[in-house]
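Read-outs: derived from the displayed coordinates by stated rules, not from any lab. Here the structure is a predicted model, which is why all the values come from computation and not from measurement. Cβ atoms are built from the backbone, for glycine too; each structure is taken alone.
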Structure P
Amino acid sequence: MDRKPTVWEEVAALLEGVSALPEDYEALQELARSLPPDTGSMLKGFVSPKFMKMSLAGLKIFAIAFNELVKKRAEGKKVVFRAFNFPPELLHAMDVAPMCTEAAGIVPMMAIGGDRFFDAAIEAGLPETLCSGHRPTVGMILDGRELQPDVIVNAGPGSCDANAKIHEYMAKTWGIPLLNLDAPYYHDERGLAYYQREFRRMVSRLEEIIGQKMDYDKLREVVENANRATELMLEIQEMKKAVPFPLPNLYGVMVQLMKYVWAGREETVTFFQIAHDTAKELVEKGEGAFPNQRVRSLWVYSGIYYDMEVWNWLEDVGVIFLQDHFGYFPEKLIDTSTIDTMLDGLGERCFNMPMTRQMKGAWDAPYGWAEDMIFLARELKADCAIFSGHLACRQAWGSYRLLKDKLKSELGIPSFRFEADILDRRITPISALKDKIEEFVSTIA
């Protein structure tokens, strides 16, 4: 009897086919209507008429990531889970099968659905209030549809409690080595020096566990790719200031997946180059990525990923998604001249990853949540702020009102909040979400 494919094998095969499709928007829309609901919705959500090359480049990266994971696992390479806020460049330089824990569940949920994976985690005793960005990954393994990882690398402690606890649960339940990267309370020179030392210790311990030394020539190649992508990303960030807005809402979602899943790889450089060149052409022409741009919205926390079509719908009603907190990467280029500069550069990059940078200390601390959101709102000419209140992120709920008041007093912009979950559609139906957003937009546009 043939073995049933695992979830990642199923997703790898599906995405490989989708990423090979032609750059024909209407043909892709027609194909999407013939696919199962979740798959069709993902395809429709991940394509943008003026950015077809960018859209397909992004889908191709997902296909490569999952196919490489499946292939390397079959070859006996160790599967290394890492939290989203740990830079993937380090693991791309090692002979392992790396995967972002959150992406391991989020991408399959977008592509093939599977509420049962949420339920499997809850039935095992995990609380519903834990982050849905992790629960489906755990649920797939508990449900027998996926295999356990071999090692976990986690940068969640100190900034994302749900992240820290779910990785601890996996390590204890399945007897997996867990490497935690401790975050200091303060975001200053002393804190960075401490974090860089902790980062180096983690690298040494990881080498011991997987039984191989870091290939520093490979690391240099990966970091140079990452630097090229960072240069393009930062230039795109400057172009976001343009009026009309020269990027599709989809870009604000895809940039996160590029950074969290595939940073340091050639394909990510290609993605950013395509996005950069297309946006630059629109800026030079004085054109926007879509018509009828009414409101420039900054989402001060997370977006919504259980229905990718919502980003195109926002364009239809004239709402620009400037970006959210998880898509802000205030990075520097990394000096690749020595091993020390590369490791310290990656440590500093990790120190400035979303949540680690903003959520490890007080809400109004230097380089904290409030300071970064005020900066982005001012720089990107935001008309309003939107807080999508993810259920698991209590630290954000606890300080949102303070941020809202600060945005109003310093910049004079209104804020809107709603309760939702980034991935579990059962919390807030998409129809209810659309109604709330339309009502808010009607009061300011």
Structure Q
Amino acid sequence: MAKKKTPQKTPASKTATAKIKTPQKTPASKTTTAKKTTSPKIKKITLGSDQKLNSKQIEKIRFPVEELHVEELMALVQNDTYPKPPNWKLSPKMVELFITGSDEEFKVKVNGSEKKIKITTKFYGQRDLIQKSIVTLASERGLMLIGEPGTAKSWLSEHLAAAICGKSTYLIQGTAGTTEDQIRYSWNYALLVSEGPSPEALVPSPTINAMREGKILRFEELTRCPQEIQDSMISILSEKVVPIAELGSEHLVYGIPGFNVIASANDRDRGVNEMSAALKRRFNFIYIPVIQDKNLERKIVTQRTDALLKKIGFKIQIPEDTLDLLITVFQELRTGRSTSGGRFTPISTVMSTSEEISLLLDSAIYAKFFGKSEIQPKHIAMNLIDAIVKDDKENLPKLREYFNMVARMRANKSSTWKEFANAFKNQVR
């Protein structure tokens, strides 16, 4: 008989090992390494709007202030309880509010319906500067706004005129070719030849129209005109009258209450055609300074660029660090000193906020048509060279000096500055 095989017993320790597989723990250090590290998200600012423009918005390339802000002006008129000079649309208090803006909501009736609106800030500057300007225009003296090119002198002039008299378009642009006829009056020569001098043949200038209606006359860049042409304003400012000699000694055009003059001049044009002492005495001079505060400059540049992009229906994004680069470059080139204390040769071109807004707008349009609707440092570099060099080739070595001393050093620590520096190198090769 065959012997039965007795089954051998498996040791307990081996049985346990066979039945249960204990999962091995991953060391804490390895677990930490396995997690993905995410870089901080870059903040972006949206400028403009892609909302479709209506037929009203494309009627004009640029609307005068009194049309652009018609509802704000209506709201201030309807809520104005303060005393005002003769023929002024708004009181001085409300004129200031229109310029400096307010968070307060004003009720306004438009086409029979009532709504509330806020008054937007039009000009960022010292409040007493605005008040002095308004007080001057309430007196019989003219207002002269003077300062560096691109410091919003014309902008302030236009908004003051719109708020005070509801019309900002009585304008004379001073040039080397400006004539006395453009300031005073001229003639319809067909009528003059056929009928002789007559009121019908007279072609009134903006000055005559402003005087007859009690409005503000704006005279831009007065010092660009030859001195003898400038002096034709003396009798207008002092006597508030224009004699029409061809129609007889009794034919005079008098200014009615509300008429006054806002003139502007650039600091850099003072030596072109210096104003006579007699003309200077007819004006109160208000100096418009260059913006020094970085945050305020950033606010102005983004607000104006946003408004300009909305006018053309473009929506663009710009990373905050790219915008900061733009503001920093302009402030440093303007002063000839970097934020770290380094000094370099200043640029002769005026590095104004107006130029800055123009550069940012050009970069935005370039990004819209030839990019991905996002302004990049390379767009800033490309347009910066064109804005600074212009017709003065001596600015290019100065710009290279800034690049070597400042931009290249920052490129080692910042990807934004690195892209800017690389684009600059490619442009100036």
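Structure notes:
- Of the structures P, Q, the one that 0.15 was derived from, the read-out being FRET efficiency 1/(1 + (r/R0)^6) of positions 104 and 328 (r between Cβ atoms, R0 = 25 Å, to 0.05): Q
- Which of P, Q yields 5.5 [distance in nm of label points 7 Å out along Cα→Cβ at positions 232 and 320, calculated]: Q
- Answer label among P, Q for the case where helix-only ellipticity at 222 nm (-39500 (n - 2.57) for each DSSP H run of 4 or more, over all residues; to 500), calculated from the coordinates, equals -12500: Q
- Which of P, Q leads on Rg/Rh (Cα atoms, Kirkwood Rh), largest value: Q
- In this comparison of P, Q, the computed figure -0.66, -0.73, -1.06 for log10 I(q)/I(0) by the Debye sum over Cα atoms at q = 0.15, 0.16, 0.21 Å⁻¹, for residues 136-223 alone is attributed to Q.
- Origin of the derived value 42, 27, 20 (Cα extents along the principal axes in Å, for residues 96-159 alone; candidates P, Q): Q
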